[in-house]
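Asker: In what follows, structures are represented as structure tokens.
Each reported figure results from applying straightforward, stated rules to the coordinates on display, with no laboratory input. Values in this document were obtained by computation on a predicted structure and should not be read as measured data. Cβ atoms are built from the backbone, for glycine too; each structure is taken alone.
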Structure I
Amino acid sequence: MLRLGIDLGGTKIEIIALDEAGRELSRRRRPTPQGDYRAILDAIVALVVETENDLGQRGTVGLGTPGALSQRTGLLKNSNSVCLNGQPIKQHLERMLEREVRIANDANCFALSEAVDGAGRDADVVFGVILGTGCGGGVVVNRHVLTGINAIAGEWGHNPLPLPSAADLPLPACFCGNTGCIELYVSGTGLARDFLAVTGEAATPETIVSRSEAGDAACEASLLRYEERLARSLAGVINILDPDVVVLGGGMSNVQRLYENVPRLWSRTIASDFVDTRLMRNVHGDSSGVRGAAWLWGTEIPLPASKR
């Protein structure tokens, strides 16, 4: 089976072709047409046609996109590429490609990729977290994405930060209309916001991390606050979902100290006498989203021997 996965991003559209074992056969990308829904559809179709012509095979098609399909209307919602919102993108692509197209949120695709053949390949339940400009999440159970009745399963970033302390106040306003959302604290943007609020100095997350490693006390203090907030937030997920593995993606996933410090901290508010949940860095990096889109088909592949 040839599986085609497409990652529809704000600046680029990428396609990957995987064989039955998950080996990469082809990859290509092109810029995302800005503000032009029809041009985006045409670009996706062209990538599919070019890839299939090169490989001499017809494949299944999975698409990862910001936002989600409404369970009531079938129209895309909550996409930061606003020209996609309110559009029946699934129906249009299926008509143009003359086959079924499976669509999932990009965070769900990340989680699925890591659950199938990444950091969570031996796990029954995987919670995938993207800590970048924002804070996304996805849940995979036995290699199948959990979408939920409202198509928001795993969207933890707009829950309120648990147990806010004096250091977390005042609760910042979020674009979603609420205040004190987890995303405002544990995204890379949140780390930079915290550092600016305390020091009055603007710095990127990468700068804060590197300066902390060099002994900068203010940067170290900001990272300690970040780790504690991330631990608090993930503890709430673990209390409800109890996943085998939490896999981190996005820019903050490259901060190695998180994998030791956060599990040490999250036990304080997890309702168990032991915590076997593993916090792991992604295996596929920036390719996880597009690989996960491909795996929207064919997750019936055999489980690892350890899980049979």
Structure II
Amino acid sequence: MKSPLLTLPGAVPAEGVDEGVAAHYGDLFREQRALADGTGFVDLSHRGVVAVTGEDRLAWLHLLLTQHVSDLPAGRATEALILSANGHIEHALYLVDDGATVWAHVEPGTQEALIAYLESMKFFYRVEVADRTADTAVVYLPAGSIADVPEGVAVRETPHGRDLFLPRADLETYAAQAGPPAGILAHEALRVEQYRPRLGFETDHRTIPHELGWIGSAVHLQKGCYRGQETVARVQNLGKPPRRLVFLHLDGSEVHLPVAGTELRLADDSPDGRKVGFITTSARHHELGPVALALVKRNVAVDAPLMAGDTAAAQEVVVDP
């Protein structure tokens, strides 16, 4: 889905999985500062949108998701995962129920596989699952924003801001009155600052929820009956996930920002020393400078200085080993 907002002045298209929206509009740091101050918006219209209707929607989703949603009040935002039988993360859903429909946005291009799984699990439940990506655009408003929300639009309100499920046909009109636009790079920099993992960035084929700190926000430990629950319970009881998410302060004197996948090693190792992890997302932050999220082996000391290629990196604990 190519956003019509790519025609706005200064818009530079994003690449990779975020293709279809703007990476920035000419001034990355100004856009970050605006979001941090509660002004502007981010076009997330490339994300997949899935809607679940029917009187059994919450009870049915409760059986499939890692989150407790059977009694989810209308208007309360939550997030949830779908795991494999071995407990590996397959999907991440950011959802809200508006009283008649559960709206969820997901990573670009993942909605088809998600819907195929959901359809295979309907059985006798009174639910309908629909791909609403073609007619619904996600727009992010930062925390503290005073921008108007159109009547009848489903809204996910979290401490980090609000996600609007806006009719795609209204996107350009809404953008004209929502304040200055900010690109996906500004949104990503603030996500990194807030330690929030993202499917396909902080995850690979073997990632489990404990490694990323998704316990609590996306996984409810007092419910069962979902695929992969045994792995979650075992790791919770033993307390030993194989890897852990960390936040990194990167050496700001380096010209090049280490990209996702850059190997991490201990700073006191030789240049060809053993790999202890890898960068998952890196960003240039308007206040903190170059920063990143990374996955490291659980037994790496929390105060160990690291090297990301040729760039020095200092850890902050996100997931306690």
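Asker: Where is FRET efficiency 1/(1 + (r/R0)^6) of positions 126 and 166 (r between Cβ atoms, R0 = 30 Å, to 0.05) largest, in which of I, II?
Answerer: Result for FRET efficiency 1/(1 + (r/R0)^6) of positions 126 and 166 (r between Cβ atoms, R0 = 30 Å, to 0.05) over I, II: largest is II.
Asker: Can you rank I, II by distance in nm of label points 7 Å out along Cα→Cβ at positions 110 and 174 and just name the one with the largest value?
Answerer: Largest calculated value belongs to II.
Asker: If you don't mind, another one. Which structure, out of I, II, was mean count of other Cβ atoms within 10 Å over residues 94-101 calculated from, if the result is 17.9?
Answerer: Structure II accounts for this read-out.
Asker: Still on this structure, please answer the following. Given structures I, II, which gives the highest value for FRET efficiency 1/(1 + (r/R0)^6) of positions 46 and 150 (r between Cβ atoms, R0 = 25 Å, to 0.05)?
Answerer: If we compare FRET efficiency 1/(1 + (r/R0)^6) of positions 46 and 150 (r between Cβ atoms, R0 = 25 Å, to 0.05) over I, II, the biggest value is for II.
Asker: Here is a further query. As an exercise: helix-only ellipticity at 222 nm (-39500 (n - 2.57) for each DSSP H run of 4 or more, over all residues; to 500), calculated from one structure in I, II, equals -4500. Which structure is it?
Answerer: II
Asker: Given a value of 4.5 for distance in nm of label points 7 Å out along Cα→Cβ at positions 70 and 286, point me to the structure among I, II it was derived from.
Answerer: Answer by label: II.
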